[in-house]
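Student: Please find the structures below.
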Structure I
Amino acid sequence: MVALIVDDDESCRELLTLHLRSLGYSGVRAARDGAQALRIFDEIPGQPEIVLTDIFMPEADGFEFLSGLSKRRFAGELVLFSGGDEEIFELAKVIAVSNRLNLVGTCRKPVTLEDLSTVVKRIQYQE
């Protein structure tokens, strides 16, 4: 299974990579911002099964990235995470759903293995 992580914090990307690998995702790719993530997304054969993205990033932020995913008709599972305030977090959820993205979960930073495991189990339950 292929996953794409988008976060400007390298240690967060590394931690999420370890979490996803422990949950069975063998092909984990990571990007530092939305622009780099869309380039990686376009290189992946097919599409990733799951995309995890932070909302606040320099350059192309999470909102721009969500728009790019929508334009690419991303059909996989989307997980949003953030350490920002609740209002912006809620706005990101609305934008994801209005862009017809399959938002399956949200996590507060720092994302724990337990939080991510709960979201992944929810995905597996839907299948």
Structure II
Amino acid sequence: MVKIKLGQLATPAFMTAMQHLLGDKISIRGAWHVKELVAKFNQELARYQEMRKIILETHCKKGDDGKPLLDESKSYSFDKDVMPTVMKEMNELNAIEVEVNPITLSELGDACTLNAQQLIDLGDLIHA
């Protein structure tokens, strides 16, 4: 088992590398494993997004109706004094670890075309 931090799962680079694996020519065993991982990651990312929204909406500026005030780019806005709390809570959320079985190189097979950057982006998810 390896531990992957939620903050890593939520990065575009990690998601892109996983998308590449989904479309790459890998063994049936590897494809099955990747499919299981994607299902787990999607579940964890949904929970992550839910918690992220709670953190942001708890601390953001709100209108008279109690609803979050969004800036011109449709983003939450915050008073400066709450930013350390928001950052602390987001860092705690990003640090939560998800345990998964790593994918082995033999599961991927010789036809897999991951490049070095994608291997770096996937971190401990790929093992020899």
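Student: The value 7.6 for mean projected area of the Cα convex hull in nm², for residues 59-114 alone was derived from one model only; which of I, II is it? Kindly include the intermediate steps, with their values, before the conclusion.
Tutor: Numbers: I: 4.2; II: 7.6.
Answer for the origin of the read-out: II.
Student: Comparing I, II, where is relative contact order in percent (Cα under 8 Å, 6 or more apart) highest? Write down the numbers at each step before the final one.
Tutor: Working: I: 23; II: 46.
Largest value of relative contact order in percent (Cα under 8 Å, 6 or more apart): II.
Student: Okay, next question. When log10 I(q)/I(0) by the Debye sum over Cα atoms at q = 0.10, 0.13 Å⁻¹ is computed for each of I, II, which one produces -0.25, -0.44?
Tutor: On the way: I: -0.25, -0.44; II: -0.43, -0.63.
Label of the originating structure: I.
Student: Here helix-only ellipticity at 222 nm (-39500 (n - 2.57) for each DSSP H run of 4 or more, over all residues; to 500) has been calculated and equals -17500, so which of I, II was it run on? Intermediate values should be presented prior to the final figure.
Tutor: On the way: I: -14500; II: -17500.
Answer by label: II.
Student: If distance in nm of label points 7 Å out along Cα→Cβ at positions 19 and 83 comes out at 3.1 when worked out from the coordinates, which of I, II was used? Let's see the in-between values first.
Tutor: On the way: I: 1.3; II: 3.1.
This figure was derived from II.
Student: Okay, next question. Identify the structure, out of I, II, from whose coordinates Rg/Rh (Cα atoms, Kirkwood Rh), for residues 3-50 alone was calculated to give 0.99. The partial results should precede the final answer.
Tutor: Numbers: I: 0.95; II: 0.99.
Answer for the origin of the read-out: II.
Student: Thinking only about distance in nm of label points 7 Å out along Cα→Cβ at positions 35 and 99, which of I, II has the largest value? Let's see the in-between values first.
Tutor: Numbers: I: 1.6; II: 2.5.
The maximum falls on structure II.
Student: Please state which of the structures I, II yields 0.10 when FRET efficiency 1/(1 + (r/R0)^6) of positions 27 and 67 (r between Cβ atoms, R0 = 35 Å, to 0.05) is computed from it.
Tutor: Numbers: I: 0.90; II: 0.10.
Label of the originating structure: II.
Bear in mind that the values in this text are calculations on the coordinates, not laboratory data. Every value quoted in this text rests on a predicted model; they were computed, and no experiment measured them. Cβ atoms are built from the backbone, for glycine too; each structure is taken alone.
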